[in-house]
Structure P
């Protein structure tokens, strides 16, 4: 290896290490703060879950309604 390349390699190694350290800090902060694609997807899934729970409650109220049961019993007799 040439004597002229040694300082260039040392600078490249130091620069790579510093860059990698900055990237790791950035990713750590991003994950801690909850920003990113997974956080957006999580919010969307929570909203969809709440919507579906509301729809299930409406369906449960219809099915447990006495008039609905009476109508079902009448229809089953005929």
Structure Q
């Protein structure tokens, strides 16, 4: 199985990471930290693939791409 691509973006309003994927139908997960999100993905990805009838297999490789926008402030002289 090819490596699946999962996107995670920080939702500044809700203060959570939100993950979605075009490769995993139905995947939407959120967590307070990237580590907690990764733990959820280890459970959800195989479950959703099974539910959607993807071929059986042991390991499910995936790439998690996370993105967070922020602002740095410069000191005014």
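Every number here is computed from the coordinates shown, using simple stated rules; none is lab data. For clarity, every value in this text was computed on a predicted model and none was experimentally measured. Cβ atoms are built from the backbone, for glycine too; each structure is taken alone.
Could you tell me which structure in P, Q was used to calculate distance in nm of label points 7 Å out along Cα→Cβ at positions 20 and 52 as 1.3? The structure behind it is Q.
Computing mean count of other Cβ atoms within 10 Å over residues 44-51 across structures P, Q gives 10.0 for structure P. Looking at distance in nm of label points 7 Å out along Cα→Cβ at positions 12 and 28 for structures P, Q, the greatest value goes to P.
Quick check on the output: -30500 is helix-only ellipticity at 222 nm (-39500 (n - 2.57) for each DSSP H run of 4 or more, over all residues; to 500), derived from one of P, Q. Which one produced it?
Structure P accounts for this read-out.
Structures P, Q were shown, and Cα extents along the principal axes in Å at 62, 23, 19 was computed from Q.
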